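Before anything else, here is the set of structures, which you'll find just below.
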Structure 1
Amino acid sequence: MQDYEAPFEPDRRRDPSFAADHWRELQHRCAEKHGVFLIAEEEAKPVGWAFAHDVPGHLFVVEPERRHGSLAELYVVPEARGRGHGHALIAACESWARGRGHKLLTVGVLSGNRRALRSYEGAGYAPYTVILRRYLL
């Protein structure tokens, strides 16, 4: 995933220890936030994955939408893209969220990841919030 995102987001870690660090952190977040880790397979081989978890939400949000699910990460290997694995993973995360009693599932997307934005919008997701940044030199 880091190599995919690096061309449009140069702050991505690409060091040799990243994969192990990331896996540990995902396991921790999954346990702490009642999450789910899903694998997409093609011919009995993993070709993608998604991670979703509970979010307590903010007090200023109406109660029915406050506690919700977050599709925190989704990735499909390049050679398996365009074959429905991403949409299947999104649907599986939505099913997980419904099972947890959520009425809402959010997903964050890097602004430069146009392909992901199109995929999520095609699945019915709409912009909700925008985070802006400025590097302070």
Structure 2
Amino acid sequence: MSKYFTSIALICAGLGPLLIDVGITHLLNPDWDAHARVHEVWRLSSNTFIALLGLYLIWIMQKELLAALLSLCLLLGFWVSVFLMPFYDGLAVGQGVDELESFGVPLNIISFAVVSIIQIAGLILMKNNNQLKL
């Protein structure tokens, strides 16, 4: 079951942004500087390759813990960006972007919180099954 949890986390954190952020709100946003777009493509492609590598490690190489660690890197990278927003004047949702919210919390933060919980649950299952070996 932990393989499925890690797979879900890799797909959501690694491939989800590729589907969501290639559009007017991010990559094609006319307000973005051309150099910022380079960094966005870098982030999207890096996250995609990390997710694909993680899925390969789980399902082909049977290296579940290593894949879970890659998933945590994707998730922790998001949380670092959220918690450091006050230091670089970042926003969870771009100006002029209508994003769903629940209790005043943007959907992207809620989504990453849920995916983080799924990955942590996967790690707990691995620990309980004595699978915490590289």
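Just so it is clear, none of the values below were taken in a lab; they were calculated from the coordinates. These numbers were taken from a predicted model, which means no experiment stands behind them. Cβ atoms are built from the backbone, for glycine too; each structure is taken alone.
State the single structure among 1, 2 that was used to calculate Cα extents along the principal axes in Å, for residues 18-65 alone, giving 45, 24, 15.
1
If we compute mean projected area of the Cα convex hull in nm², for residues 42-89 alone for structures 1, 2, which one ends up with the highest value?
Comparing 1, 2, the top value of mean projected area of the Cα convex hull in nm², for residues 42-89 alone belongs to 1.
One of 1, 2 was used to calculate mean count of other Cβ atoms within 10 Å over residues 34-41, giving 16.4; which?
1
Quick one: Cα extents along the principal axes in Å came out at 49, 32, 24 when computed from one of 1, 2, so which one is it?
Only one of 1, 2 returns 49, 32, 24 for Cα extents along the principal axes in Å, namely 2.
Matching task: 19 is the computed value of relative contact order in percent (Cα under 8 Å, 6 or more apart). Pick the structure from 1, 2.
Details: 1: 19; 2: 37.
Matching structure: 1.
Matching task: -21000 is the computed value of helix-only ellipticity at 222 nm (-39500 (n - 2.57) for each DSSP H run of 4 or more, over all residues; to 500). Pick the structure from 1, 2.
2
Starting from the value 1.5: which structure in 1, 2 was distance in nm of label points 7 Å out along Cα→Cβ at positions 26 and 82 calculated from? If you can, show how the numbers build up before the last one.
Details: 1: 2.5; 2: 1.5.
Derived from the structure labelled 2.
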